[in-house]
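All of the numbers you see were taken from the coordinates with simple rules; none came from a lab. The shown structure was predicted, so the numbers you read here are calculated from the model rather than taken from an experiment. Cβ atoms are built from the backbone, for glycine too; each structure is taken alone.
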Structure 1
Amino acid sequence: MLHKNLLNPKNIVVVGASNNVHTPGGNVLKNLIDHNFKGQLIAVNPKETEVQGVKCYQNIIDIPNVDLAIIAISAKFTLETIIILTQQKNTKGFIIFSAGFSEKDEAGALIEQQIVDEINAVGGTLLGPNNIGLINTNYAGVFTTPIPKLNPKGVDFISGSGATAVFIMEAAMSTGLTFSSVYSVGNSALIGVEDVLEHFDKTFDSKTSSKVKLLYIESIENPQKLLKHAASLINKGCKIAAIKAGSSDEGSRAASSHTGALANSDVAVDALFKKAGIIRCYGKNELITVASIFMHPELKGKNIAIITHAGGPAVMLTDALSKNGLNVPEIKNQESEELLTKLYPGSSVSNPIDFLATGTAEQLETIIDYCEQEFTNIDAMVVIFGSPGLFEVYDVYDVLHNKMQTCSKPIFPILPSVVNVKKEIDYFISKGNINFPDEVLFGNALTKIYNTTKPTTAIKKTFEVDRAKIRSIINNNSNGYLHPQQVKELLVAAEIPIVSEMVCNTKEECLTASKTLGFPLVIKVVGPVHKSDVGGIILNISSKEKLYESFEKIMQVKGATSVLLQPMKKGIELFIGAKREGDFGHLVLCGLGGIYIEVLNDVNTSLAPVSQNEALEMIRNLKSYKIIQGVRNQEGVNESLFAEIVTKISNLVTFAPEIIELDLNPLLGNSKEILAVDARVRIQKN
């Protein structure tokens, strides 16, 4: 938890305070003064007795006890300063602007850890080092500008990058988005993004807390903690959007299985965000747009009315909405004909509702009233209104403001004339409104929000499994791919349905196996990982002679140690996989199998544990879902069974976390059964 002295200090010392406001120590003091910190300010500078009107001490040893210390001095002097503050001045809150610690070299990392140890010893909280500070409604403890408009119901923003935080605040201020707090965590030596989010979760009050959280993350140090508290906040009524910068494909380059190639750290981030209900964004303008939509009433349905005086933006917005699952339905009824008579000739009410460049404030008010009261199939309105610069539009924006306060349906304002009517937009924003200057960015963001599901709270289905057998197989094998027989035993222990199979070393063993399995058969090479790539699979073996011939051919494959016999089965080829992805845990994947996984790359991913409902959602959101349902009189797949096996694989990797890659490819499925035909499992013990 964050110490109260960091959040709401009664007094603050700026170590390295300066009269030069172009330095971190000078500008942070200026920000504290200009933004009305109500407590006592103390300055420390060996060359001054007064800094910006604040009493200044030449030595840290001489200051009185202080709640919060903001450190703006060289890294090499920071540790001794921290020791004095923690041991002699009862300081519990710390913000360190200074760079030159773990981000620099090993020596800096050692000093950073010593600082953390000192602060931990007294139960304090450190923000930083190497950050820009903290802004909340109590004080503006940053050395940067601008300071955004603060509002307890504004956005809480946590950033791993100080510069990015500044750029996002700058861009957000021009749209009218307000902030409740801004945390720059820097090196995250003691607290990171996940810890601040935990604080928001544990202190959340539905009446007083901000309900919108924004995150800029460069490194997810504790994925499970992030998942836990993000999901908790969203289930309490919050909305969260995040940028996760940077992704790695190192894991996929090194992988030897389909699952390994498909699943990497960026896929894990997507899976974590989806499981938590976080909206993932890829740039600052998208993040700001999503946050701004969050600040409006929630969209409850798919049908949008676009009200415009300009055709082009309305067409682009229609495309953005309709391509991503929202509707711009035609409005054609008696009421729409009536509305048309109240507009200028040439107007259109079919949706988009275009009331021309000459449209008036009174006409806009009438259109909104019809959408609110008469057009029952409309769930929300988007109003696009700028100006060619010929006249002022204050009256239009007054109507828009008033209707946004009184209508039950959400109204989203797109005011694109940021130059021609800048004064009017500033006036509109000054009333507490937010503007969306770009219609396509808005449309894409609205659909992304609407299509994001909330965190799953479904009870996970459990299955009877032979845990002792699973652990025995894992414990008694060394790192690497398991032998086919051990894979079979592992799947059986996990209640995964598999096709009957037998491993054979000689022709005679093959003949004996054929009497048990029955013709026709499939013969596969044992040894090489990618069987089809080396010609290690032969299908439709229907006689003793063909069996002997196939055995000899397969055993000539380089690396072959034996053969695997299976009865031929028919069905749609499916795929299920799992991969351990660092601290994220296991990713579980599903899709069409066989060659389709390589050609279509159509898979969905979730973080284990995966519930039955999550598994069904994964299946139903596949682009190839219609094939699974059955098309052109082709028998489909029992999707409940498919989901059940996905869940069982999730259970298996939970019981056996040493599994780092698992492929079931293919499974053959029809309406009655699904059987794993080929499987690979690789383990890696610590």
Structure 2
Amino acid sequence: MTDSVFYNAHHAPIGAFATFTLGFPGSKGGFGIELAKPADEPIYIGVEDVGGGSYSALPFFSYAPEGEPEKRAEADYDVEGLAEFSRPRKVRQFPPSAVRRNMGAGVDEWQAGDLTFRLYSPVRSVPDPDKADPDTLREAIAPAVLAELTVDNREGAKPRRAFFGFSGASRSSGMRLLDESGLVGVGQGACTAIATDDRDVWAGLAFQPEKILEPSDDDNLAFLVGNLGLLVGVVKPGERRTFRFAIGFFRDGQTTTGIETRYLYRRFFGCIEDVLKHALANFARTSSEAEAFDARLRERLSPERAWMTAHAIRSYFGSTQLLEREDGQPLWVVNEGEYRMMNTFDLTVDHVFFEIAMNPWTVRNVLDLFVERYSYEDDVQVPCQSEPKPGGLAFTHDMGVANAFSPRGKSGYEQSGLTGCFSYMSSEELLNWVLTAGLYLTHTGDSAWAASRRGVFLDCLRSLENRDHWEDALRNGVMGLDGARCRGGSEITTYDSLDASLGQARNNLYLAVKAWAAYLLLERALSGLGETSGACRARVQAERAAATILAARDGCGLLPAVIGEGVDARIIPAIEALVYPVAAGLHDEFPELRAALGYHLESVLRTGACKFADGGWKLSSTSRNSWLSKIYLCQFVAERILGRPIDAEADRAHVAWLLDRDNAYYAWSDQMVEGKAVGSRYYPRGVTSVLWMCSGNRPIAELRELLQSRPGRAD
């Protein structure tokens, strides 16, 4: 697919908001718990050269640039430089041209010379903690990933040392040797560690790797002042040997404020040593599952799409957090990448396809918390008028930021009196609750839950109607009024940093089609609840929305980005919401609208209005800013619903965006300005790409069959 191998990727357990990030040259990866970016720690993975006495390692650590003096780690102690702490540098980096890499969602493999290093990350469903067998739940959420270091010394005449370790970047905890029967390992404090159960491996701490690789006295290996820890094994001549490691994370005590929680994995693990032992004991199963998942991914997708999907799944899991309240209730959070906003609702609605396929209980869990704590009643306002009009139920943009849950009815993001970034997204989040709930209900048949939320479904309908217009005779099915909380400002969409073509919520084409889809799902939900009158009202609103959209076409059949406000930009996400009725099994609704949106898309792509020079998709004709997660979603709609052929040129461009030298440090990133990541970095939303694996007729059911490799199924 590509010759570029030097990009960071997450290697993350599920629900631990933790990652072992690796792949960008230099000290740019390492152990991260609850971070907004990579930890920037040196990672040492290498082998002794064939002739002995020198070592080659993957280039994930840094030395001083050539010509500059090396900063000695011991200088703070040996201030006059009189002692003989240091040794000549014997560990060099493999040249970049010697390194090869093959990354899937479960397995990330590097090869250089006769060294092979593999990282295994779990790709599993998480069973409902309220119903699950404890052993199954423990295995799903164990906060660890796995590693294998293989050295082929079959042609060698001398024994050779192989090593794996790191230098921790925490300011509050020192490096240590693990003191646990059955484990050999190094760690930093009680939170991060690498360990093996191989008795032939030794561990040590020092200022530099040579002191551990070639210790003058074994007693010196327990040098706690040293900030670098290594695990070292010997490969005999004529032997090909693999060393296995667990990479563990652990966070004890209270995790969040606002709502007091701890990590749910604390039910099963009392310390990081427990985590490491469990991970090593289950190495074979975890690694084989990871390999099987990657095989299915590559069977279904082109190399470019398989790689982007794998990269996105990794970033999604690196942002997940499974917590437990004081009363034992589980609480699921997906953090918003570098922003660390919690359960941002305009991401939840995009994660829903992956989550319903993998663990639908998490969708219900988030929907319920939005109802119980992050909903509010709000009037609406007419532009340029101060008198409020009847509104209704709304939901916040998010639930808080960086482990701090926000107060009831408040987000960590939204502010009054604004017209761009940080304004309210009330209407879009209202649509997101309806669409997410509608898909959850469709694919679980959870009638008891639907009955418990009967009033919420009805309140959503009333609020959507009033945000169109408070008088029924003047409604057109499209959101035309801003929430009163805007206080003179105006609502925005998830495209918060874009111009009015996608950023303005009022009369936006993207939200108009999204409203049409929401009304269809509301109609079915209310019909299933016996709410015939409400279902009929939802149907009327869907018909009005479709009629308004169709009437907005110009003489060439193109649709304006904002209806009736003179914003004639062209946008690709006009088609985005077609995914929801199809995903809900409503395949044949409104064929004329579907045809009109298909013609619009074909026109904006054919004319180049919505394409960059490199062939990448440009979401708006008037903006250089594009979101990869939304492009992926629209590609699924274009190909599987509208029948457009796969745009391989665009796929190659999108891969190039992620591998750009300025972007590759941040793993998978979403928001790109002409191919440069300017925001939404280290981000989870790219899992929209899993839809590429589907044929289109029953995407979520198909995903469920494809994604779940384990014998058991999530509740």
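Once Cα Rg over 2.2 N^0.38 Å is calculated for all of 1, 2, which comes out largest?
Numbers: 1: 1.19; 2: 1.01.
Going through 1, 2 one by one, Cα Rg over 2.2 N^0.38 Å is largest in 1.
Match the computed value 9 of relative contact order in percent (Cα under 8 Å, 6 or more apart) to one of the structures 1, 2, and report its label. For relative contact order in percent (Cα under 8 Å, 6 or more apart), the value 9 is produced by structure 1. For mean count of other Cβ atoms within 10 Å over residues 131-138, the highest value in the series 1, 2 is held by structure 1. Among candidates 1, 2, the computation of Cα extents along the principal axes in Å, for residues 19-338 alone that gave 80, 58, 34 used structure 1.
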